[in-house]
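Each structure below appears as structure tokens.
Just so you know, all these numbers are worked out from the coordinates, no wet-lab data involved. As the structure is a prediction and not an experimental result, all values here were calculated from the model. Cβ atoms are built from the backbone, for glycine too; each structure is taken alone.
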Structure P
Amino acid sequence: MLCRTIPNTASMLYSNNVTNFVTVLVNEGKLGINQDEEVLTGDEGGISAGYGGILISMDGKIHENHTKLMEVMK
């Protein structure tokens, strides 16, 4: 019985993650990036280690939280 429920549970979890991610990207019905969102810019531990969130670049520049990537790009 457990084996039959795993694909359904995995699909529900994936769907929930995608929905939450898209919710972060949409503001008042329009696509907008809120740089205060930890998902996009990285959490404190990642930032201090030089790794930002999933927002890698904006306006043609590497996001300031990706210091490790900036070092490689020099």
Structure Q
Amino acid sequence: MEKDPKKWKELRRAGYLAAIPALLAIGPILGWFLGDFLDKKIGSGPWLSYAGILIGFVAAGREVYQLAKKAGEE
């Protein structure tokens, strides 16, 4: 059985694109948990939670951009 490089290329691209929804969900959630933990430690109210969510969205957006770029190159 011979490997079809085009088939594997398309599957790899689909894998990259399938990871995008998970990244968009996980980044802000982890940011919120970390911010909430720090808020409770420091007693700063919800501000670090908000900052964590924002940083999570930015990090997820950056990663999505890199994945889309990588999927487009292949």
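Just a few scattered comments:
- Identity of the structure behind 1.46 (criterion: Cα Rg over 2.2 N^0.38 Å, calculated), options P, Q: P
- With mean count of other Cβ atoms within 10 Å over residues 9-16 derived as 12.9, matching label from P, Q: Q
- Structure responsible for 37, with relative contact order in percent (Cα under 8 Å, 6 or more apart) calculated and labels P, Q on offer: Q
- Which of P, Q yields -32000 [helix-only ellipticity at 222 nm (-39500 (n - 2.57) for each DSSP H run of 4 or more, over all residues; to 500), calculated]: Q
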